[in-house]
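> Listed next: structures, encoded as structure tokens.
Just so it is clear, none of the values below were taken in a lab; they were calculated from the coordinates. These numbers were taken from a predicted model, which means no experiment stands behind them. Cβ atoms are built from the backbone, for glycine too; each structure is taken alone.
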Structure I
């Protein structure tokens with residue numbers, strides 16, 4: 001056990017944090033599983049419009065490994081199969097019949113998990129639809145079937161803007177979480193690491209009671225809760241090594257599936273942001289539609305932007321869209337005004353959230369701000385400010401790294417630590433960048449190049 005106190009980073013405090021209570025929602029009318037949620041996935045469809053499905057029925061599988069199934073979270077009828085460019089699968093929409101009938105697999109049960117063995121557990125997890133919860137590093141994509149992870153890392157804290165309350169997300173999942181830990185421990189020859197908030201060590205019962213893990217405690221500003229940052233400080237990834245990461249909720253869902261044989265459909269989703277009338281946590285179903293999610297709520301702005309995830313790393317969705325597979329948060333903020341503020345740069349900036357000390361708001365770090373989607377400027381020449389390292393608590397030079405990506409210099413990329421990174425780790429670099437450079441996009445470009453070239 002170790003305590004890590006990180007000083008570099010920046011907390012983005014926003015108006016509209018979800019209340020610390022959970023409201024039960026009626027069963028959603030529509031849900032969807034989106035292949036676009038899974039980076040690098042090439043999906044092969046197994047159902048067609050009009051087909052009847054049950055909870056756990058395979059909807060599509062990964063072309064790279066047909067054993068990895070992606071299943072329906074509810075029973076009902078396939079209402080629509082939406083495709084994008086080059087006929088790529090975008091969404092499989094299910095109309096819920098409310099019956100919750102499911103396809104149960106024969107699983108070892110709670111008492112048999114520890115003795116089941118890796119091969120059996122892996123086959124069940126792939127067939128049952130819970131394997132996609134496992135993400136591999138490097139590359140930040142779904143784990144491959146032939147991976148041999150050095151270690152497995154779980155981040156039990158979320159320092160992102162408007163993050164869902166971890167205690168509410170994991171409430172009642174204590175035994176499921178432990179069952180998931182017991183299963184994951186058999187998938188690696190190394191350790192399972194659980195990182196926790198040093199300022200709230202016993203806030204989540206599932207974490208404080210967890211056995212069979214090495215616990216480490218982190219404190220500091222965002223991105224202290226990012227699993228990539230935690231791996232860097234606990235046990236960095238070396239060339240040729242693979243580690244797995246799993247979100248705490250994913251661990252619990254793996255455990256519940258191996259106990260019951262049914263795909264676990266329930267999920268707590270926080271609806272937050274300055275545009276939400278009543279920011280609160282909802283208990284609903286995986287992949288629920290935003291229309292069902294907001295049926296008992298509403299927004300206060302005429303032009304809101306809906307984001308599945310947080311405002312730094314989430315994906316924009318339409319009001320008619322669906323919650324992402326990995327997300328426990330829907331952020332809603334206003335679109336920026338069409339007209340620019342006169343002499344906005346010269347104003348003191350008491351109401352403008354900024355990392356720059358040229359704004360007075362920088363001196364009130366605990367204040368929450370109302371933000372919009374404006375970038376405050378267009379793309380411009382790249383500026384070497386020296387600020388990027390101040391928000392990245394890793395021994396990595398982000399500017400030199402992205403330059404090596406733009407130059408397609410593979411050796412330089414690896415030498416500068418790209419294999420330790422994912423888009424979320426450099427999101428703050430993009431946020432504070434006066435040149436409006438997309439650091440996350442550059443990191444993904446470099447990782448894809450390295451993966452392709454082998």
Structure II
């Protein structure tokens with residue numbers, strides 16, 4: 001590296017000065033958190049308590065107590081390929097409309113990025129809060145109780161979440177490898193829509209079921225796989241992101257905030273692999289429940305959690321690592337001009353004609369309608385990581401969308417997170433609107449043409465590279 005020279009006393013002093021400067025400069029470079037070195041990929045993780053205080057109104061009931069496991073807001077900041085990407089999963093039932101806007105802007109500011117590179121999703125547990133600041137404002141302006149949309153705790157949590165994301169940037173770790181693994185989950189998910197011989201819905205198998213005839217029906221169409229995407233620093237795991245499609249209810253409306261069986265399964269995996277941050281995303285579980293395997297008794301929460309954790313464990317054991325560089329990472333966004341419902345005039349009367357339970361479930365759809373008419377759009381995003389593609393979508397998607405996405409690129413590892421912007425409610429398949437049922441009725445804020453719009457965006461994202 002250095003040519004031989006005859007070193008005098010003066011040259012010796014100069015030589016060591018140069019050497020010390022060289023190593024000091026390089027140590028300084030390598031010590032800067034998030035700096036782009038070699039592969040240029042770094043990762044930060046964050047995790048905060050998302051459980052409100054006792055007395056707070058959850059989505060359906062006032063919180064009267066807390067559970068051993070609270071609600072969490074967890075995520076990662078991926079740095080090294082353009083502006084940072086933030087992925088966040090929250091143990092709430094939904095975050096919609098202006099709630100999404102404010103959450104994403106806060107996290108973008110904290111991470112030094114833009115809101116379109118932030119994905120905030122919920123796991124959709126029902127003994128948990130909901131957030132829609134537009135719905136809160138509408139109720140207050142109408143002189144009504146803001147109910148579950150009262151946003152004091154959500155605003156306080158945004159401040160803490162923003163601080164956590166910002167602080168995490170001081171503790172980034174280099175990412176050298178990507179891990180991908182999947183495994184089948186046994187006896188958890190089942191399709192809740194039972195279709196008769198006439199092609200119409202004959203029964204709905206909800207999250208818990210004690211009807212022997214419905215229990216005897218087949219599982220129906222599901223995606224049985226849990227998909228794991230992990231980030232590694234050499235042989236050390238930094239974060240594990242899991243994706244599985246199912247409504248996450250064992251039993252609920254207890255007044256006790258809890259993360260239900262997916263949160264318990266996530267905690268089990270956190271104990272098994274404590275060096276990594278474990279973050280769970282709900283897939284396209286709009287028409288998927290545990291109803292075939294869950295009678296609603298309290299013991300089933302632990303049983304379902306063990307079954308899901310077992311699938312996660314086998315997916316972890318099947319994980320294969322491959323090198324990851326910043327050139328293999330990209331983030332793409334496709335806007336969605338979702339078709340609006342035909343009962344728009346009726347929706348405008350909801351505040352005067354509907355009760356609090358109905359409004360808790362559906363008021364966000366009215367806000368979504370008004371935002372859409374003003375030109376605002378939702379979107380689908382895709383994170384490319386080597387040979388993996390992770391889709392981030394709004395609403396309660398039917399599992400058919402997830403299966404279709406995987407079929408579009410069977411050569412790749414495809415995972416999907418639904419329950420992004422909760423505003424449109426259920427996004428069913430076109431045929432489901434003809435079959436009838438709860439999901440395709442007032443619970444859906446779009447029309448059958450949504451399938452064409454959504455699938456066009458998904459195909460474009462998955463086929464673009």
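> Kindly point out which one of I, II the value 58, 57, 31 was derived from, the read-out being Cα extents along the principal axes in Å, for residues 88-279 alone. Mind dumping the intermediate values first?
Working: I: 48, 44, 40; II: 58, 57, 31.
The structure behind it is II.
> Can you tell which of I, II yields 4.6 when mean projected area of the Cα convex hull in nm², for residues 240-295 alone is derived from it? Intermediate results must be reported in sequence, preceding the final value.
Working: I: 6.3; II: 4.6.
So the calculation was done on II.
> Quick check on the output: 4.3 is distance in nm of label points 7 Å out along Cα→Cβ at positions 160 and 440, derived from one of I, II. Which one produced it?
Working: I: 0.8; II: 4.3.
Matching structure: II.
> Another question about this same structure. One of I, II was used to compute distance in nm of label points 7 Å out along Cα→Cβ at positions 56 and 376, and the result was 2.2. Which label is that? If you can, show how the numbers build up before the last one.
Values: I: 5.2; II: 2.2.
Considering all the candidates, the number was obtained from II.
> Of structures I, II, which gives -6000 when helix-only ellipticity at 222 nm (-39500 (n - 2.57) for each DSSP H run of 4 or more, over all residues; to 500) is computed from the coordinates?
Values: I: -6000; II: -10500.
The read-out comes from structure I.
> Out of I, II, which structure matches 26.0 when mean projected area of the Cα convex hull in nm² is calculated?
Details: I: 21.1; II: 26.0.
Attributed to the structure labelled II.
> With distance in nm of label points 7 Å out along Cα→Cβ at positions 120 and 248 computed per structure, which member of I, II shows the largest figure?
Details: I: 3.0; II: 1.6.
Ranking I, II on distance in nm of label points 7 Å out along Cα→Cβ at positions 120 and 248, first place is I.
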